[in-house]
Structure I
Amino acid sequence: DNQDKEEEDDKLRLIAEVLELQHTLDDLSQRVDNVKEENAKLKSENQVLGQYIDNLMAASNVFRKSGT
């Protein structure tokens, strides 16, 4: 009877551990999704800034050529 109680306690402990690990995995998966989303936004912003810099450089070259 005592052994059955210990086995039941072990099962409950394992179930609690599994549930905790599932929650942790869910949290980590959500964080990964958030980071991917933020990364996509930053890549897009970086492309816009890169194009802006390219345009400034092109305009700067035009001004230099016309000024000489």
Structure II
Amino acid sequence: LSKNAEKLSVADVIDSLEGLENYEGCFFGVKNCINDKQCAMHKTWLETREALFKTLHNTSLYDLGKDIVIKF
């Protein structure tokens, strides 16, 4: 990893491993799911995806591990 864990977001890791574009399309995989021709999940997935992306971008690797206690 080339960045400090405090500066490396979960989104950075996902994007480098598989790409965030996997989460950008239609929930059902409909190719032409757009505003005037929406699938049944369009609005719900749009709102959920925005919240997910916000969380992924605002959560660092440091955040994920800071409260982990390892006992030997």
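Observations on the model:
- For mean projected area of the Cα convex hull in nm² computed as 6.8, the structure of I, II it came from: II
- Distance in nm of label points 7 Å out along Cα→Cβ at positions 18 and 42 from the coordinates reads 3.8; which among I, II: I
- Comparing distance in nm of label points 7 Å out along Cα→Cβ at positions 10 and 50 across structures I, II, the highest value is found for I.
- At a computed -12000 (helix-only ellipticity at 222 nm (-39500 (n - 2.57) for each DSSP H run of 4 or more, over all residues; to 500)), which of I, II: II
Just so you know, all these numbers are worked out from the coordinates, no wet-lab data involved. The shown structure was predicted, so the numbers you read here are calculated from the model rather than taken from an experiment. Cβ atoms are built from the backbone, for glycine too; each structure is taken alone.
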